[in-house]
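What follows is calculated from the coordinates using simple rules that are stated; it is not laboratory data. Just so we're clear, the structure is a prediction, and the values are computed from it rather than from any experiment. Cβ atoms are built from the backbone, for glycine too; each structure is taken alone.
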Structure P
Amino acid sequence: MKNLLVILFTQALVNNFMLSRILGACPFIGVSQQVETATGMSMAVVFVMTMASAISWLVQNLILNPLNMGYLQTVSFILVIAALVQFIEMFLKKNSPGLYKALGIYLPLITTNCAVLGVAIININEGYNLVEAAVSGAAAGLGWGLAIVLFAAIRERMRLAPIPKCMEGFPIALVTTGLLAMAFLGFSGFDVARFVGM
């Protein structure tokens with residue numbers, strides 16, 4: 001249990017996939033115009049990362065490793081992710097057309113979101129078991145979601161601020177992302193193992 005708490009804290013805050021590893025930057029910048037859209041995207045990413053981590057672990061350990069086909073890891077994981085994204089797309093289209101329309105092209109782009117593929121591969125490389133892989137995926141998704149929602153809230157506030165013409169749009173978004181990453185850097189000195197009593 002303590003190990004799961006360490007994984008949860010580490011993946012969500014210390015090794016945040018967007019702010020520490022710079023994975024998933026395209027949808028992070030593209031969908032962060034409004035908090036509502038960012039929240040919807042983050043929920044979709046949390047679901048996909050959690051499920052992709054668990055299913056990818058099963059594919060790796062029950063199919064690829066026994067058949068000595070580790071070279072198919074990346075292709076297999078992308079197929080798993082694509083199937084999950086297709087499921088979410090159909091679900092949102094039927095149950096939440098507004099969110100489906102707001103996410104636009106970025107929803108199918110979760111398939112190629114390097115953060116989703118990255119967490120699946122990192123889980124295998126870290127030697128996590130099935131539960132640890134699922135917790136790692138959920139924590140990575142929560143960390144990415146926290147970052148995009150905070151970033152969207154900051155961008156909404158920045159619309160009211162007098163920003164120099166040369167910094168409007170993408171330049172100020174990059175500066176803001178850098179400042180947010182520096183804020184999350186404060187978690188790197190935190191002794192997680194001591195915090196959970198290990």
Structure Q
Amino acid sequence: MNYQCWAETFANMLEKDPFRPLLNVLELRGLLNDRIREEFRSGEEYWALERKLCRALTHKMEISIKDVMRAIHLKSFDYRVLNLLLYQLRGQEDDVLENNFNILRMFVKIYGPSTAPAMLAKYITDAEERYDNLLKTLDPQLSSKYQRRCEEATKEGGKVSGHPLGTWSIPPVIVNEDLYRSNCLNTE
């Protein structure tokens with residue numbers, strides 16, 4: 001197979017299934033899970049919406065707020081994939097192995113594995129709303145200085161895009177901690 005034929009085949013494959021090469025590598029390394037697959041589907045949906053919305057802008061066509069809001073929701077799929085991989089690679093599960101406190105572990109126990117991530121997201125959202133309300137009660141100058149310092153700290157921590165105070169990412173839950181510990185001990 002000559003280079004041009006190979007390049008055309010590869011380009012066609014990427015157009016039809018852009019994440020296939022990465023999915024194959026992740027699967028080969030044992031890093032692919034349903035949550036990552038779901039994020040890649042979000043990525044495909046985002047790219048299609050992005051093309052649709054940008055084409056509509058350049059052709060002076062109507063765009064819907066529903067599409068814009070959906071695109072905003074989907075846009076950071078790549079960060080979510082990287083975050084999910086990071087949790088797998090850096091050992092986020094150490095809290096389970098070492099039996100350390102972890103709010104997600106506690107929520108899994110209270111609400112069950114399927115509801116826990118949504119309840120944690122609700123808890124975080126509620127806490128952020130309370131925080132915003134308290135921030136509004138501060139002297140405006142003090143509030144501004146405090147927010148600026150929080151933004152600086154977020155940048156110092158390596159976050160340079162997205163919300164100025166950082167964003168949350170909830171990792172996949174460990175449904176059966178005993179089985180997880182057993183599997184980890186058996187692979188060492």
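Out of P, Q, choose the structure whose coordinates give Cα extents along the principal axes in Å equal to 65, 58, 31 when calculated. Walk me through the numbers before you get to the answer.
Details: P: 59, 45, 29; Q: 65, 58, 31.
Comparing all candidates, it corresponds to Q.
Among the shown structures P, Q, from which was the value 3.1 of distance in nm of label points 7 Å out along Cα→Cβ at positions 79 and 151 calculated?
Numbers: P: 3.1; Q: 1.5.
Structure P accounts for this read-out.
Tell me which of P, Q gives 1.9 when you compute distance in nm of label points 7 Å out along Cα→Cβ at positions 31 and 47.
Working: P: 1.1; Q: 1.9.
It must be structure Q, since only it matches.
Which of P, Q yields 42 for relative contact order in percent (Cα under 8 Å, 6 or more apart), as computed? Walk me through the numbers before you get to the answer.
Values: P: 42; Q: 18.
This figure was derived from P.
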